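I've put the structures underneath this note.
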Structure P
Amino acid sequence: MEHFDLRKREIIKACQELYQKYSFKEITIKLISEHTSFSRPSIYNYFETKEEIFLALFGEEYEKWAKELTKIINQNNTLTKDEFAKLLAHTIENREILLKLLSMNMYDLEENSRLEKLVEFKKFYGDAVHTIKMCLDKFFNDMSEEEKIEFLYSFFPFMFGIYPYTVVTKKQAKAMEMAGIDYKYYSIYDMAYMGIKKLLG
């Protein structure tokens, strides 16, 4: 089982490294296999589609983020809304791959993965949502349950837009300029901090 997990991890790591250089469309199972120690047919023992590999990477990113969020809970007794917004924004700033994945077409990614792989991913996502809820429960006693739920259902969709609004290619920037759009560019941290502050009220 340990050997299986190590090889699975090697595939996911290769996908992660490639995703920093190539687009989702450009990455193939063949390309991923070229960055691992085994052949393309061997990858099918672990993942049936490249979408499943990306979904596993996605799950790992949520897991890492949840661990960062847990540190906020464990290392702080009280936080103001501003302090929490800053800390949460920093955790988001550290998760550029997660943000990039969020900006993808989630429908196709999930539709082209087996149910059991999708369930694995949803558990990691659920843990992240639960950990944010734990933050709200610990630090904001004045928020009602309804307000906390409203925050969650606004915050997670908000995260889908952070990457495309902050990480812009030269081509995109040129197109904005030629279209006459006076656009102010923000960092991931600044965009996240502003959004969280607004949502917290």
Structure Q
Amino acid sequence: MINEKLDAQLIEVLKENGFTESTGLQQICIPKIKSGRDLLCIAPNGSGKTTTIVVSVLQQLKASLNDVPRAVIVVTDKDRAIKMQEEFERLGEYTDLRINLACDDGKIDVQKDQIYMGSDVVIGTAKRLNKIYSLYALNLSGVRIFAIDEADSVVRIMNYQQIDRLSESMPKAQRVIFASQMTEWLERYSTEFMNVQEMVEFDEAEDQATTD
């Protein structure tokens, strides 16, 4: 069953889009994210990690506010960013949230202007997000949620220092990190940047999780 503590409009849209029942991962992680605590979750592909991020951000932001981003989400590449943007548009059709992309193979001037003109959620690669931040077009002062989807893959592709720099620039943001496997970098990152964190290891085959 879908978590009935979610926003009523979000529940309705989820049902309209065929989400009649939450996955095991979503049942565990969405309430933890909703509590405001940092979350590090290790789970296999196909367990619902991306949708968990989208639903959690929609639940917390609800509607457009001011012009600075309140959620920044790091992904591996443009294709993943577009798919996540489409998921936001599909499940957040009742909102006026502004979702913008910051991807390496897009025109940086266009992305920079779109983000600067007003964003609620920015989805992109670590490299491009850092570049736009360096150009003073990405204001991180109002970020409430900083999420990384498939963090182990992100770090394999990008220099981890790019993630560190973004994290240092939004010290008060809630960190929501999803990965397919634990790595040395994730252990270090959780120690240095995550406060009062929840640790979840989800086994899809057994549909169960262990938490710390």
Structure R
Amino acid sequence: MNPCPAMNSLQSTFLALTRQFTPNVSSCEKLWDEIAACYSEHGRHYHTLRHLEYMLYELQAVKASLHDPDAVLFALYYHDIIYAPGSDNNEEESADLAAARLAEISCPSPRIQKVVQMILATKDHAASGDSDTDFLTDADLSLLGVSKAEYRVLSSQIRQEYARYPAPVYHAGRKQVLRHFLSMPQIFKTRHFYEKFEGRARENLEGELRGFS
């Protein structure tokens, strides 16, 4: 995988982001501590701080193209803060928590609503008509386009998160997810991510799907 920012960069970026909205440093640090704790919960193997690091790295390359980079960053940090394997409400609960936390630091309501909509868009990763949202969801999927060896590691991490499900149940659900992405006319909505990851992502998804047959 491409090199990612160090953990202190992930933290410092978040603290700099939140300090634009509140002078209360301890409040900002408390919000970061909550994020770090949630993404480090027992049972997480893929949806971790490492995932956020990778997304941050990929979004840095398109920062100049973002209309509201602050909203995109907030959505990045909060999009998987609530994650229970098999739940249908992870995105909604993550969006609700993001809205509550951003209100605590006096983030303007219009920006909070944009963050909420971007987090909800990570549920199906469909084209949104909003370029900031498409950049976020593309970054969220960018790990699909890593090398075959790295993709195998990521696939095993996702399987670990669903370890309580027996193989037949997991395989059925996973094949549905793979077919969902492969049925898309384009997995990646933005030109930058499409050109960088589309071909390899489809190869990886198709290879994983063949492995279940």
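Quick note: the coordinates plus some simple rules give every number you see, no bench work behind them. This is a predicted model, so every value here is computed, not measured. Cβ atoms are built from the backbone, for glycine too; each structure is taken alone.
Could you figure out which one of P, Q, R the value -23000 for helix-only ellipticity at 222 nm (-39500 (n - 2.57) for each DSSP H run of 4 or more, over all residues; to 500) was computed from? So the calculation was done on P. Using the calculated result 1.00 for FRET efficiency 1/(1 + (r/R0)^6) of positions 75 and 179 (r between Cβ atoms, R0 = 30 Å, to 0.05), pick out the matching structure from P, Q, R. Label of the source structure: Q.
Given a value of 28 for relative contact order in percent (Cα under 8 Å, 6 or more apart), calculated from one of P, Q, R, which structure does it belong to?
Derived from the structure labelled Q.
Taking distance in nm of label points 7 Å out along Cα→Cβ at positions 11 and 147 as the criterion, the largest value within structures P, Q, R is that of P. Using Kirkwood radius over Cα pairs in Å for the comparison, can you identify which of P, Q, R gives the largest number? Structure P gives the largest value of Kirkwood radius over Cα pairs in Å among P, Q, R.
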